[in-house]
Structure I
Amino acid sequence: MRYRSFATSRGEVLYRVELEEIQKINALILDCDGTLIDITNSYDQATIETVKILFKAFTGANLKDEDLRGYIFHIKKSGGFANHWDVSYAILIGLLSGLSESILEKIVNALPESTEGIALQNLAYIAKEITGIDVEKAKEGVRDIVDYVDERGLKSIDEAIDRLYKNRKKRELLLKIKDFINYPSEPRENILSHIFEELYYGEELFRKIYGLPSYLRIKRGFIQDERQIIRRDTVVFLKRRFKDKVGLVTGRRKLAAERLLRDLLNNFFNKRATIFLEDAVKEDGSIISKPNPYLLKRALSPFKFEKALYVGDSMEDLLMVRNLKNERVLFAGVYAFSPLPKECLKVFIEEGADIVLPTINEVKELLGV
């Protein structure tokens, strides 16, 4: 079915389901980042700074923010990178893959045996003797990796390295750097997520959450730059329409969500239908993440509904709804707070999202105030 649309002050609203079906929606599940909270100056910026810090530590070369921002969107567009640690790793390993074998060999030869107990400043000596870094070639490496990533996430990056550099020394060198970074693992065990979490939370909150020493001594984390997207009038409207059938599915920690959403968590969301990062950790310590439909299924479980709507800002959100394989659950994609809003709008249309909105606030106009 083709999209119908109407204009709002924030942008175009599109829908390809009958209005009669939309009016049957009587349960609502919301994503958090990019849907309720603007993260373009927090998670996205922490990703950029993490990559810049580590690339400079390994090579001595500087990167610009604009070199990296578009990669965040294109990697997340694959649907397998709900976690910004994963995005940071994908960009970093992509940049390193664009370097020559001789430079990678110098980096590998300078690596300490492990990062255990090592402070960030101690990594500076790795790049001390390295010169001649071609940043443009490094960026080509990211673009090559981006062409391979898919909804399998980190597994698709490993496969990309295997395919791109099969039977070449570069593959062996990249795998040694990967082993040194020790990703994926928690901040206690790898330097990438440690740096990211410090940048995001700032020194005080980072110590409170992880009990680890600070590398960066950052007083003001990027979390301080987050702003709430959903307006009060939207909350009032949705509460009136859906009563207690409103849930939340997010890969964010509850502590991080409470800073801006405390009132909503207490008075808007059904507590039995709220899923945070802590709720998605399995017994073995691994994390269930989008697009795994388990999270959405669990959030919907307290509700009896005729139609449900899940609202999210990314491809992993769309794929999570599809993977649920429940025709009574519709997906609405929001695009205005994406790093590349026009591209995000285009992707949602191409992928056949049921509904496309500039922000969560325009759902009022769609449902009919």
Structure II
Amino acid sequence: MSVDALNAVCPYYTMYPLDFPLRVLKEHGRRGEWVIDPFCGRGTTNFAARLLEMPSVGVDSSPVAAALAQAKLASAAPGRVVASARAILSSAKEPRDVPTGEFWRLAYHERTLIQLCQLREAMLTDCSSPTRILLRAIILGALHGPRPKGTSSHFSNQSPRTFAPKPAYAVKYWTKHRMAPTDVDVVAIIRARAERYLSEPPPSVRGMVQLADSRQVDTFKDVPEAHFVVTSPPYYGMRTYLPDQWLRLWFIGGPDFVEYRQPHGQLTHTGAKHFSNEMNRVWTNVAGRTTKGARLIIRYGGIHDREAEPMGVLKASLLHSGWRMVTAKAVPDSDRGRRQVRQFQAEPKKAITEYDVYCHRA
């Protein structure tokens, strides 16, 4: 196991590679300097900062993202996480709320679903300790995924890893292929994942993750002044972050069905100018919580179904924000990276070039 194993605790479809924030912070930062990521997603920037013993703040408006990012700053021994799961399952009564319907019947074995609901209700009652924060992240990572030929590593019937199966399509697929859910050993899966991700803990470093809206200035009122802002905001036109994570969202308290309406707190995509203006509010807010000479580094790209040129959208968002753009470097061979757009197209077109944009506080 390696010290960076925890970063892979739950695959998240908009993740960028750890080497991006790690390289940036190694090159320019020093131990003890604060880092902010106002679009923290699954906490990759926060984890990179932790590896370098730099305290960090992450903000995201997605409950799934915030839950995963919180785990990137937590520490607990594998045995304690497994013991916590055992204690919940051994003491829990029948869950109050078990989803029903054809999707749920085919997605999970009856016993597995009941245990997941017991764990869910316990997490919703109290998920404040590092042990439970890590247990929640481990469960989210195992909630759905492919069925191996050997020992099960996920709780579900055959499913994608990074985004939740769409109910109608999944039912049709499982029925066509006569695929029934397996009666898996929930604790054994948790134990295997806890040992994989937690056996070699990274350094303990101060930090916080907020489930909040970075457009709101009050989000940053208690944030320490930072030397760096390292982030990758949503690409203009990508609006299905929460619907594509609906099963994980269910586990942390959301509905047991896919909800496609634009959720509160997400950037709106009604037009490129409006989108740039909303990002501008975020850049302005973080500028107010950074030190003189602070750096803002942004990885940004785009998708093919929007006419707006991605760098034009980003440059417009930086105007009068307190940041001065210094340089932009193309990310080599974008097609090979874990790009946001690849998760939204079955057969991705040639990648739109991504850039790492470097700014100084004006």
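Here is how the numbers come out for the structure above:
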| item | result |
| --- | --- |
| Top of I, II by distance in nm of label points 7 Å out along Cα→Cβ at positions 256 and 280, largest first | II |
| Source structure (of I, II) for relative contact order in percent (Cα under 8 Å, 6 or more apart), computed value 21 | II |
| For 1.26 (Cα Rg over 2.2 N^0.38 Å, for residues 32-87 alone, calculated) the corresponding structure among I, II | II |
| Percent of Cα pairs over 24 Å apart, for residues 56-183 alone - structure with the largest value, from I, II | II |
| Among I, II, which structure scores highest (criterion: FRET efficiency 1/(1 + (r/R0)^6) of positions 128 and 176 (r between Cβ atoms, R0 = 41 Å, to 0.05)) | I |
| Origin of the derived value -13500 (helix-only ellipticity at 222 nm (-39500 (n - 2.57) for each DSSP H run of 4 or more, over all residues; to 500); candidates I, II) | I |
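Read-outs: derived from the displayed coordinates by stated rules, not from any lab. Because the structure is predicted, anything quoted here is derived from the model rather than measured. Cβ atoms are built from the backbone, for glycine too; each structure is taken alone.
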